[in-house]
1. Identify the structure, out of I, II, from whose coordinates relative contact order in percent (Cα under 8 Å, 6 or more apart) was calculated to give 40.
2. Out of I, II, which structure matches -17500 when helix-only ellipticity at 222 nm (-39500 (n - 2.57) for each DSSP H run of 4 or more, over all residues; to 500) is calculated?
3. A value of 17.9 was computed for mean count of other Cβ atoms within 10 Å over residues 15-22; which of I, II is the source structure?
4. Ranked on mean count of other Cβ atoms within 10 Å over residues 39-46, which label among I, II comes first with the largest value?
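The numbers here are math on the coordinates, done by the rules we state, and not lab data. Bear in mind that the values here come from a model prediction, so they are computed numbers and not experimental data. Cβ atoms are built from the backbone, for glycine too; each structure is taken alone.
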Structure I
Amino acid sequence: MMQYEFESVRDVTADVMGIEPAEIRERTRYIEDLGADSLELFEILTRLEEIHRVTFPRGAVNGVRTVGDAALLLTETEFTN
C-alpha cells in the first residue's frame, strides 16, 4: 500500500470521526476501535471517492474493516480506474 493513500484515508477518517489523525493506524478498526457506524463509514468512503475521483467496485466496500483495508481498496481502485 502506498503511504499517500494511507495518509488520505487517515485524514478523512479523522475528520469524519472528529479525532486527531495521530490516533489512527493502519490496523485501526472502524467499528471496534473508532465506534463508527455504517453512515460514518459510508461518508468516509464517499469522500475518498470524491477526492480521488474514483468509484469503488460494488460490494468491495463490504470488506472494509480497518483503515488499512480502506487504503488498500483505494490503491487498487486507483490502478483499475
Structure II
Amino acid sequence: MHNFIKDVFKIDNAICGIKQVRKALKGGAVKTLYLASDAEKRLIAPIVALSESLYIPVVWVSSMRTLGKMCGIDVGCAAAAVRNA
C-alpha cells in the first residue's frame, strides 16, 4: 500500500504540513487526508474534527517519517493531503 500511496502523491498535488492541510481543508480542496499515528494529538485533533465534519476520509500512516517520505521530503510530516482533481 505504501508504494501505491507514494504514486498517488506523485500524480496528484500533495499538500504537506499541518498549516497547509488545514487551509486546504477549509477551502474544500482535499480529497483524502493522511495523518501520522505518532504525531502530537493536540496538533492533529482539530484537523481530524474538521475532516470528519466535511466527510473527508482519513488514512492513518505509521509514522511522521514515513508520511514525510511519501510526500517526497526528508523530514517527518504530521499531516498531508491529496488535492481534489
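1. It was calculated from structure I.
2. Working: I: -17500; II: -13500.
The value was obtained from structure I.
3. II
4. Top value of mean count of other Cβ atoms within 10 Å over residues 39-46 goes to structure I.
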